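Listed after this line are the structures, all set down as structure tokens.
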Structure I
Amino acid sequence: MITADGYQALVTQLYFSGDVNIQKDVWASADVAKNRILEVIKGSNGVNTVTFNVGLAKKLSMENASLDKLTGTYEPDDGKGDQIELFQSGGKLWKKNEVFGDTYEYLGDNIFEYLGFHDGSYLRIQFVPETAHVKMIQHRFQPGSEIQTKTFVKKP
């Protein structure tokens, strides 16, 4: 694991060139692992050197496969109000509207936020996985008022 203050942690598995066990290991010998097999350079002073370049992001994007699990139609848990349709476009989660949709930014911990407000207001959606269905909780806040929450359940 590689960590730095203020950045998402990176967890990966590395391999070293010359390791006789790579061919026997299903994960190490897979095509996707080629960039994780690091070249060992023998130095003249007897010290081996390995270079591994790391790029860390302050915010980690959600994978498309995970976004796909969240997309669909959600109905109000209490049966009151309109349903919400969520879809994926360009690696982002969108809430359908009359024209196209409103995009939500992934904040981490299954929470997404609509970034279209500039007055301190926010609209967040949080996903709570359950055994039979996915529950979505919408949090709406405007300065000077209390946070309003509404629960939605994903239609099968």
Structure II
Amino acid sequence: AEALRLEEEKAAAEALRLEQEAAEAEALRLEQEAAAAAAEALRLEQKKAATEALRLEEEAVAAEALRLEQEKAAVAAAEALRLEEEKAAAEALRLEQEAAEAEALRLEQEAAAAAAEALRLEQKKAATEALRLEEEAVAAEALRLEQEKAAVAAAEALRLE
């Protein structure tokens, strides 16, 4: 009976040892699985973070490209506006010069017309003066002839007397 009891205790101790070993092995396996799952989760998290970082980087590049495109468009618009303003200023200057030339020509023509009118009046005045002098000369000649005729008549009358 003692031998049987010892055998049973030994068997129970062996069974307990085997059970503990199996439990430890299972615990170790579960720990390793948990560690592997944690490592996989970490890998996936890192991959997700890397993907997100890449997406954000692409967005930043796209935003910078858009900014540069907008800046380029703004510069082009400013240049176009500057050229348009220069063109408008040149056109305004051209029109102003044309107007000034037309005004100068008009004033020149007016001055020439005024000079022609003054010359015409001067010639008319000179012609009138010449006519007056000629009339005076004719009247003086007529008076001289009249006086001569009177003198001849007086001399004739005196002679006859």
Of structures I, II, which gives 0.80 when FRET efficiency 1/(1 + (r/R0)^6) of positions 65 and 81 (r between Cβ atoms, R0 = 30 Å, to 0.05) is computed from the coordinates? II
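I, II: which one has log10 I(q)/I(0) by the Debye sum over Cα atoms at q = 0.17, 0.25, 0.26, 0.28 Å⁻¹, for residues 17-56 alone, as calculated, at -0.57, -0.90, -0.92, -0.97?
Working: I: -0.57, -0.90, -0.92, -0.97; II: -0.56, -0.76, -0.78, -0.82.
Label of the source structure: I.
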Where does the value 0.15 come from, among I, II, when FRET efficiency 1/(1 + (r/R0)^6) of positions 49 and 73 (r between Cβ atoms, R0 = 41 Å, to 0.05) is the thing being computed? I
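Given 152, 6, 4 as the derived value for semi-axes √(5λ) of the Cα gyration tensor in Å, which of the supplied structures I, II does it correspond to? Please report the intermediate quantities before stating the final value.
Numbers: I: 44, 19, 13; II: 152, 6, 4.
The correct label is II.
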Thinking of I, II, which structure, once helix-only ellipticity at 222 nm (-39500 (n - 2.57) for each DSSP H run of 4 or more, over all residues; to 500) is computed, gives back -38500? II
Answer label among I, II for the case where distance in nm of label points 7 Å out along Cα→Cβ at positions 1 and 145, calculated from the coordinates, equals 4.1: I
When distance in nm of label points 7 Å out along Cα→Cβ at positions 9 and 137 is computed for each of I, II, which one produces 18.7? II
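Just so you know, all these numbers are worked out from the coordinates, no wet-lab data involved. Keep in mind it's a predicted model, so treat the numbers as computed, not measured. Cβ atoms are built from the backbone, for glycine too; each structure is taken alone.
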